[in-house]
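Next up: some structures, all given as C-alpha cells.
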Structure I
Amino acid sequence: MKNYLTATISAAAVQHNLTALRQRIAPQVKLCPVVKDNCYGHNLKLLYPILAQHADGFIVASPSEALEIRDYGYTGFILCLLSAYFDETDIQEELIRQQITQTVMSKNALQTIAATAQRIQHTAPIHLKIDSGMGRLGVAAHQANALFNLIDQTPCVHLTGAYTHFATSDDPDPTYLHQQLTTFLNTLPKNRALIRHAANTAALIHQPQSHLDLVRPGLSVYGCHYAEHLRPHLDLQPCMSVHAQIIAIKKMPAGSFSGYGRTHQYQHDSRVAVVPIGYGDGYFRALSNRALVHIHGQPAPVCGRVSMDQMTVDITHIPQTQVGDSVEVISNRADAPNSIENLARLANTIPYEITCHMGRNLRHQLID
C-alpha cells in the first residue's frame, strides 16, 4: 500500500446503486452482489458493512473471499463460483463447516466435495452450474440431467440451486440471451424447488424474465456502466475517486522531452508535475499521452509515457500548482474525462480492468 495514493469510496453512492438495482426487480427476487477480486478493486473489507445491510447474500469467486466474509461475522448465503478441489482438502473442509454454497459443474467436483463432507460428517450445500452457451465453465446442458441424478444419489451434499452465465447480456440484440435462458430452464428438473439464477447487471436491467429467483449484479454496484445503450435505464453513481500528490515540479524548455522513448516533445517552455502513480499501481501505460487528470479543478494532460510508478503532467496553465498538491487521477463524476469509463475507452479496455488493477497499491478510505 502506498499512503500517498488514496482511493476514496462513497458509501452513499454504493447505497444509491443498490437501491436503484433493487427497484428493477420484484420483491421476492434476491439481490446478491458479486464481490470478487476485492469488490472489483473497491475494497471488500471497507464495503462489507454497507453491502451486508442491503444485500440478500454474496457471490464470490474464490474460497478465500468466502471465508473472509464469514470472518466479518456474516452468517447468510454465500455462493462460491470456484470451489476448492484437488489437494485443497483443508480449505474444502472449512467451506463445508462454514456452510458456504459451492459450485458443482462435473462428476469429479461433486465427488470431491461429497468425500470431504462425509469425512467430517457434514452436509455440503451446492449449486449446479449449467453451460447454456457461454462455452466456459459448467456442465453441458445435454449432460446436466445425468449430473442431477448423480447428485440425488450422492450422500452428504444438498442441492439448493442451479445457475447459468450469459455470454451476450450487454448486446442490444437479446436473441442469444433468450436462447441461453430457454436452454437453462428446459434443463432444470421439473417440480423441484431450486434457487434459479442467471442475470447479471445487463440482464437485470433489460431482461426481466431472466431475474428468476436471484440476480447477480457486479460492477454496477460500484457505479459503472459497461453497456452504453443501457445507461438511460439505470441511474448509477460511481463510488470511487483516486488521488495522488505531486512530488516534483520541473521547468521543461521548448523542444525537450518527457518519459521513456521520448514520445512527448514540448512545443513551448512548460511547467511539468511528476505524479507518483504508474502502471505498477494500475494506471495503464496505454493512457500515455492520452489521459487527463485534474489539479485545482482544471484538466492537465498526461505527457510522455506512463512509467511503473510515476508519470508527468503538463501544468503550465495552472501556475498556482505546488509540490504536495492533490491530483485527481480518477474522478467519481461519470461525465468527467478521467472517469473510470472514459479511461477504459482511452485504454481500449473495459471498466472492470481499470478498477481491478487500481485496487492493489492504494489506501482506501470510506466517506459519507
Structure II
Amino acid sequence: MTKTIINENQLGLLYKNGVLTRVLGAGKYTLFGGKTVEVLSADEEILPERCTVAKFIECLADKNSVSEITVKDGEIALHYVDGVYKNVLRAGRHVFLNSCGKHEFKVCNTAEPKITDIPAAVLAKLAEDGHICVMVEVPNGANAVVFYDEKPAEYVGAGRYFYWNYTVRITAKIYNMKERILYIQGQEILTKDKAAVRVNFTADWKITDYKKIDDQFTDIGEIISMQARLALRDFLGSKTMDELLENREALANEILELFRKRVEGVSVEILSAGIVDVILPGKISDIMNSVLEAEKRAQANVITRREEVASTRSLLNTAKLMDENATLRRLKEMEYIERICDKVGEINVGAQGDLMSQLTKILGSNN
C-alpha cells in the first residue's frame, strides 16, 4: 500500500497493472493491489510517459475539459493562453487542460519562408529559438540579400524581417550603402627612380549596385582595398621621388582617376582619393633636410643682401638731399639732438654750460 498526494496544479493518471484506468484530480490517494499513479502538471501540455494521448482522452470523464489540436507536417501552431503567447507547437497531437486558462491556437504554414501575418512581439520571441524562425535586421542606409538554402531569394531595404527556418535554411548578407573610408597605412613601394618610400593612402567610396556585387563578388571591401594598392603601385612606379614631393593636388587628381579606372564594372563609386603622407627612408630624409636647410640659408642670405643694398641706397639718397638743402640738414641735426637728449639727460662738461648747450652752439657756429 502506498499513499500519493496530488496538488491543485497537478493531475494524476491511475494505472492498474500498467493500464490507465482513471484520471485523478487534486487530493490524497491510497494505492494498493498493483495500482500506481503518474503525476503531471495541469498547466502544461499533457504528455504521459506510460500511455498515449488518445488513451488519456478516452479515460476523461468530461471530454470538454481539454483543448486539443493536431499540427500537420509543414505547419506549426502558436499557442496562446488567455490571449497571451505561450509557446510554439510542432507537428503532432497536443492536449491541454481548460482548467488552467483559455487555450487558442494559430496554425501557420511554413512552406512559405517569409512571415507576414504574426505580431512583431511574438516573432521576436520566436526568433530567440533560431530553429523556429530567424530575424534579419537591416540598419538604416543598408540593403540586404536574403538566401534560401544559400540561393539569393529576396532583396530588402532597412527594417526587420522574419522567416521560418524549417523547410529551408535562412541566411542573409547586409550591404552598407553609405559612404565608406578606405585607409591604407605604411604601403611600401618603389618609385620610378628606385627609391623605396612608404605612403599613407585614403579614399572615400560607396556601393552603387549591391545586387550585382552580391552576384559577382564575395568580399567587396577586400577587392576595393586590393585595387587601391595596385593603383598605388602603378602610380608611384611612374613617378620620381621629386615629383611626389611637388604638386600634390595634381597628383591627387591623377591617382583618383587611376583608381576609378581600376574599379570600373565593380558597381562602386570612388568619391575621392589621395596620398596623405609620403614617408622617406631615414638616409634620404636626412639628405632632403640638408638640401632644404641649404636652400633656406641661401634664400636668407639673398634677402639679407637685398636689405643691405636697399638700406645703403636709402642713406645715399638722404645724404644727397641734406647736401642740397640746408634747412633739411638743420632739421636732421635737431632730430639727433632730440635723440641725444632722450638718452643722455643732464651731463655737464667743464664750466662752460651743459652738454646740450655746447652742442647747439657748436652746430650753430658751423652754419
Structure III
Amino acid sequence: MSWLTAEEALAELGTKPQTLYANVSRGRIHAKPDPADPRRSLYQASDVQRLAERHAGRRKAETVAAETIRWGDPVLASAISTIIDGRLFYRGRDAADFAEAATLEQTAALLWNGAEALSSGTGAENASPSLQAAFLALARRVTSDLPSLGRSQAALRREACGVLSTIADALAPRFADQPLHLRLAASWQRPDAADCLRRALVLLADHELNASTFAARVTVSAGAALSAAVLSGLATLTGPLHGAAWQGVGALIEAASALGAEQAIGRTLAQGNHLSAFGHPLYPDGDIRALALLSHFPLPPQFAEVRDAGEEIVGDKVNVDFALAAMTAAFDLPKEAPIIIFSLARSTGWMAHAMEQIESGQLIRPRARYAGPAPETVTGR
C-alpha cells in the first residue's frame, strides 16, 4: 500500500487543501500520521487516485456541457428543423425551396406535424402592427389558458391555432380573413411587399434550437401554457444578439451614409464591436435564408455598398438580419418591421417546439457549476 504527502495528493486531485481535508473527514480518503513528521499526514494513494479519476470525468462532462450550450453539440432530440451542409430543413423539406410558394399558415401545419385550418382571428382594421400589443395579448392569455401537461397533441394544435390568431391580431391586424403575409402587407399599406413578406415569414418560421426556442421549450417543459411558451420566446427574441440584431444593421447603414461603407465598417471593427450584418456560425458559406430572400427585391444602393465592402473586409457573407433590414428599406416599411416579421414567423416554430417538448414529458432542468465562496463548514452535528 502506497501513501502520498499532502502536496502530492493535492497535485493529483487538483483541489484546495480544504477539499482534501473534507474528503478525509468523510472517509473518502484514508490518512495516517507521517512517521517522519507526526505533525503531517500521509494519504492513501489508491483513494486519491480513485477520486482524481472521478473528478476528471466530472470536469470533462462539465466542459462538454458548458461548450454544448455555446454553438456546440446538440443537447436534445428534435424532428422539427435542422441545418445540414448550409441548408435549412423543416421536417426534412428544404426551407428555401418550400418558401418559393408556401405561406406561413402552411409552414405552421408542416412544423406542427399536422394541424386544422388556422383560425383567422378578429382583426382590427384601424390598428397598426404592434409588438407591445402582442406582449399584452399573450400575457392576458397566460393567466387564463390551461396548463399544457396531460393534453393530447390534437388539443394542443387547436390551442396553437388560437394563440397564433392572438399574435396575428397584434402583429398583422388588418383583414383577418386573409393569409398572414397579405394581412401584414395591408397593415403597412405595402401590397407590393406581400410576396417578399410571405417568403420572409416562411424562412424565419423556425431555426433549430436557437435562444428564443430554447426559452420556449424550458417554459413549457414545466407544464406552462403554450401562450406562456410563446411569451418567453418573444421576450428572448427582443435581445440585440437575436431578433433585434437588425438594429445593428441599421446603425451600420447610417454610419455608411455619413462616412462611406469601408470607413464605417473599419471604425466599427476598430471599436471592437460585432458586425451583426455579416456571418452566421451555422452557415460558414452564407446564410441560406438571406440568399433566398435577397434575390427577390432590388437591393438599395447603400445596402449594396455595405454588403460588397463588408464581405470583402470581414470575409463573411451577409445574413438574414441584413436581408430583413434591406427589405424594410426597399419597400419603405416601418423601422420596426424586421422584429414584427421575425416575431410573427417564429411564433409558429416556438409552438412546434413547445408541443414536441410536451410530448417528450421531460422537464428541462440543468445543474449549475457552483463558482461562489466556499460553503461554511457546519460543526457539531
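Rule-based calculations on the coordinates, nothing more; no lab input. What you see is a predicted model; the values in this text were computed from it and never measured. Cβ atoms are built from the backbone, for glycine too; each structure is taken alone.
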Looking at structures I, II, III, which one was distance in nm of label points 7 Å out along Cα→Cβ at positions 112 and 224 calculated from, given that it came out as 2.0? III
Which entry (I, II, III) yields the derived value 20.0 for mean projected area of the Cα convex hull in nm²: I
If helix-only ellipticity at 222 nm (-39500 (n - 2.57) for each DSSP H run of 4 or more, over all residues; to 500) is computed and equals -8000, the structure in I, II, III: I
